[in-house]
1. Given 3.5 as the derived value for distance in nm of label points 7 Å out along Cα→Cβ at positions 199 and 335, which of the supplied structures P, Q, R does it correspond to?
2. Assuming 6.6 is distance in nm of label points 7 Å out along Cα→Cβ at positions 103 and 207 as calculated from a single structure, say which of P, Q, R it is.
3. For structures P, Q, R, which has the highest computed value of distance in nm of label points 7 Å out along Cα→Cβ at positions 175 and 399?
4. For which of the structures P, Q, R does the calculation of Cα extents along the principal axes in Å return 64, 61, 46?
5. For distance in nm of label points 7 Å out along Cα→Cβ at positions 111 and 127, which structure out of P, Q, R has the highest calculated value?
6. Among the shown structures P, Q, R, from which was the value 4.2 of distance in nm of label points 7 Å out along Cα→Cβ at positions 135 and 375 calculated?
Structure P
Amino acid sequence: MQDIIQELSWRELIHQTTNADTIAAWLMEKPRTVYAGCDPTADSLHVGHLVPLMNLRRFQQFGHRPIALAGGATGAIGDPSGKSEERKLLTKEQVEYNIKCIEKQIRKILRFDHSPTGAILVNNADWFSQFSYIDFLRDVGKHFPVNVMLAKDSVRLRLENTDSGLSFTEFSYMLMQSYDFVHLHRTYNCEMQIGGSDQWGNITMGCDFGRRVGIHLPGASVPAVLQGLTSPLITKSDGSKMGKTESGAIWLDPKKTPPYQFYQYWINEDDADVEKMLKIFTDLPQPEIASVMAEHQNDPGKRTAQRKLADDFTRLIHGEEGLSAAKKATDIFFGGEITAMNDAALGSIFADVPSKELAKQKLSDGLPLTDALVEAGLCPSKNEARKMIQQGGAYVNNKNMTDINTVLKPEHLASESVLVLRTGKKKYALLRFR
């Protein structure tokens, strides 16, 4: 077996582990089954969810079997870890819909097949729905000393927040996550749970619960059978959260964050952070990352490292088609001529660009370019529009137009119904014809 601990260490993805002195040898003894969970709090995962999933991907590449758990039951409760106030409870229908959405995204990151290392996808609602409240208290709750639970950071920090406190509902979350671990061990011989550093209390509570209910393996080289590993919560060099923008999170759902915007986020990554992100979000081996960084440092202006990060990460999440569309959109913003696009693609690329809707007949009859520039709000008058065209500052679908007598027709459309106009280097506007 390859040393997965060494791999995660150089990628700076280890915050804490159980049995730190022997965990590497234990993982190299034989293939293990490892799990990470995520709660369906939205209908898409965002970049912040990906560190545990990328780590599961690496465990799989190193010969171990990953389990991805979608928390249909825990998602209905809400994890207090790392939260300053209680989550808004979702309806059962919302949780079920969210799970269907995020399952598709998980399947892009892990390999699902019938091999010994093929990933498994589970939903903890499948087993918690079998519990009565009395059975859960009797069979699970009796193994959790309240004084130990109160000492966990996820609980202690919330209790110190006198504004919101902690409800019994969220206090119970730790019991549910711990039972998940034991259930997965009994069902799939899962022996390790991984997560972010804010999950350490929940993970170690699960390990302890396993010991209390008598889970053990004779001859194991590590004292406890159930093991845990956490990764640091990823922040950027300026202290801000990774994967966050002024407009919100970077989502994996292309409807929430189009591939172009996803690609642009990474290609604009700060030089101080790009090596860290290459380690976390790509499969590139250590020598190749070192080579990419050396080339980048020779000429930072080429953004070699950022382009490699954006290419590989966008391909993983959105596939070759999504990457191709993202790169085409990037070319457009650098002045590439716009041809053979569709309304949806243009809409995502120019989501923040002003647009105006006109009757389709206007274009069929012939729309003077001077009128189009005024209609789009790029020029205040026809006279100014003529000057803009004569000075070489007017563009239709990024093609320079210098004839003031140009008349636009349906064949000038960049897509089914959209015309892209530009003045100067970066001032865009859309005309939509319905």
Structure Q
Amino acid sequence: MAVGGRFVLLILVGTVPIVAMSLAEGLGGWTLLAWLVFACLLGGADLLLAASPRTVAFSREGPARVRLTESAEVSLLVTNLGPKTLRGTIRDAWQPTAGAARSRFAAAIPAGERRRFTTTLTPFRRGERRVGQVTIRSWGPMRLWARQATLVAPGALRVLPPFHSRKHLPSRLVRLREIEGRTSTQLRGQGTEFDSLREYVRGDDVRSIDWRATARQGDAHGSGTVMVRTWRPERDRRVVIVLDAGRTSAMRVGDETRLDTGIESTLLLAALATRAGDRVDVLAWDRRARARVQGASGAELLARTVDALAPVDPELIETDWSAVPAQVRAISSQRSLVVLLTTLESPAASSALLAVLPQLTRKHVVVIAGVLDPGVPESAQSRNGRSEVYRAAAAERAMIDSERVAAAARRLGADMVTATPEQLPVALTDHYLALKAAGRL
């Protein structure tokens, strides 16, 4: 039950004159009590005339998914199943991070009819944005007292990663096409396939000359034409992306967490690799698999990856790196590109990852991609006061530790890619293209 402002006003309208007359004429308190009883009886009668807030049925309409920073219109449909007209207020309790434009609606629903209440959601956090309950306050004809109930009306909207880095995909696809067939000397070395023969031009690697084909060409045409082999990258390679969802991924760099940057990098690399004909598998991991995408390709790969990674949030626990080699073996038994999206900071925090790197680099090409905080080098340069000197010393120490760990990872056979949150997706895909061009995949 709820008490309205009109009831309070009704009490004051009678109480103030009665108290004034009591002071002037010496009236007893029975008059005031009688007025209060009358007001309560009037409020009770108003409450009995109010429609029951429990005789309603709910349904919801709206999109199931929306990208972060975009808006979606969602509707709550309320059907009055009771015999009285429902007049009151409806509160649709979406999570605050759903960014609902409004949550309260004035309602007047005749018996047996249905009304639609629409609001615009503009979420500002990725993941599942939910609503579980609807509160209905049903007023009587005089709006003195109201009947109130909170009912279950579940709904959800999955907020997908924004994938801002997709604007870089067309330029990387152009470079991929150049690698696959438009360069004068394509690829040599392990992991490449012979494509065709062509005439030698200045700038070609002399090691790509096919002397037998040159001899045959001279026999057939009586000329000294030199022929070279062209190579193209092997397709159908395996790319395994392991996204660290542990404690270190919760740190914010700029306006987003390291995990969000890792998701952007994962999406751009997956989109490029599947266009290159490679098979991509994605695993979000801390001490358990938080998300897994396997066996998808093309547009399905990107759709499944976005959907799987959308609800993943960082867990404030240490990542169990000792289990990662087994997870990679379960995904792929052949030589693969294994991308670890994590952060190498202090030697103590990175010791578990460094310990398992030899198991991965023994068979796979391993790339460790991490977010570089641009604020650390800036802090190292600012030394105007005592506090800034201490901050600069801490920043210098952090950079030295990061470089030591990165050097140790390189000695163990892993490639390192570090960049700011805006540049990491691009830097990682460029490194992937460089591996393709070098024939390491």
Structure R
Amino acid sequence: MAKTKLKHETSVPANETHAPHGTPDYPRIVVPPPGPKGREIVKLDKEHSSTSYIKEYPLAISHGRGAMVEDVDGNRYIDFMAGIAVAATGYAHPVVTKAVQEQAGKFLHICGTDFYFEGMSRLCERLAQLGPGKGKKRVFLTNSGTEAVEGAIKLARSATRRTDLVAFRGAFHGRSYGAMSLGSSKTKQRAHFGPFLPGVHHLPYPDAYRSATGGRPLAEWALGHLDELFKRHVSPDDVAAIFIEPMQGEGGYVIPPVEFLKGLRDICDQNGILLVFDEIQTGVGRTGHMWAADYFGVEPDVLLTAKGLGSGLPIGAIIAKESVMKWESGSHGSTFGGNPLGCAAALATLDLVERELAKNARVMGARMMAGLAKLQAKHQVIGDVRGAGLFIGVEFVKSRATKEPAKTLVHDLVQQAFRKGLLLLPCGESVIRLAPPLVVTEYDVDAGLAILDETLKGLTG
């Protein structure tokens, strides 16, 4: 069968994102999205792609620059979601692009499980040095965050010779079976896929806005559930690892108290349990620090990263204490993990994050939080604003008194903002996650929040 060819298949244009007088030439909506070219792509996709894909709104991207995305019909958007916190250095960053192009001109693949190449060795060295804490680390490279989670489950069981795992309600760790077993975000992500991995125990995640603690301090309340688990359900001697997102992503961009994570660290130390931080969404400068572990000052035994690590190239990593990563040769591997292009992108990304983008995340994150505080004062539907760096959650409610989630409003807000030139994504029950590229400017922040304000006015009066 002949390949379907779209008439508008072109190379990425070299046009600028500023008008002649220097003012950014975005956002701009020249045709209600999706335009005719976008509709063509949507139609083709719906005819042939898996029905499992979500497709939040009909964005058909052509190219991007920085925190600007342009669709195939010429509409330009401010991106506040970065492909789910992946486009850390924005779109078409010249440093990352050059690194990938240079590597592509040499070779595209050699299996890093069986052979050597400098890019993989350098990236392992770099991540081992950047891992939180002072002790020596070792690194295993993967294709994705999900694969990092799966590898970490194997590593934890291998290192401890124990079976059981503890995870948290609201958690999202990926779509494969071990990762799904740890996950507890939405029933839809687990429905009809069982049975799952045995020996997984879920506990409440401490949420300062929603957890009903009965007057107890939030960290004490949350750690009490772990104590109860150990008293009544599973011996800590059977637990290999506690898997936790140090800031919960898909579950609602929830930030726990530091005392809770420090308490987990102490409990793990007392019982020989590994503490695993899933930093697939929070890592690589997203919080204004290289890792959320650095933000809290808590060192895990194992840290998992992906998403922003390759600025869009598929790559992830397991970073573990050397005392933990001692599995024997051949016990784990990957054909494509540590792909040469992904390694090149990751090394360039880490350079940029260390040099300037972690700081920019702190500065622009503070600006965004200040702007959101003003919006919260204007719009009663904003129940809570929380964040660190450019990892920010805005929770919407029908009433601040009842805190009833405003699910329909969030759906409508995402859709209407898209049609005004702002890309958003929801999470949790009624939360908008703001996770733009780490290269966002003052203009991007202010213009994006202005669209959010305008859209809220239109939806709520």
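1. Working: P: 4.8; Q: 3.5; R: 2.9.
Label of the originating structure: Q.
2. Details: P: 3.2; Q: 6.6; R: 3.8.
Only structure Q yields this read-out.
3. Details: P: 6.9; Q: 2.6; R: 3.9.
Going through P, Q, R one by one, distance in nm of label points 7 Å out along Cα→Cβ at positions 175 and 399 peaks for structure P.
4. Working: P: 87, 49, 44; Q: 131, 61, 38; R: 64, 61, 46.
It must be structure R, since only it matches.
5. Values: P: 2.7; Q: 4.6; R: 1.9.
Max of distance in nm of label points 7 Å out along Cα→Cβ at positions 111 and 127: Q.
6. Numbers: P: 6.7; Q: 3.6; R: 4.2.
Working through the options, I get structure R.
Taken together, the values in this text are just the output of simple stated rules run on the coordinates, not laboratory data. Predicted, not measured: the structure shown is a model, and the values here were computed from it. Cβ atoms are built from the backbone, for glycine too; each structure is taken alone.
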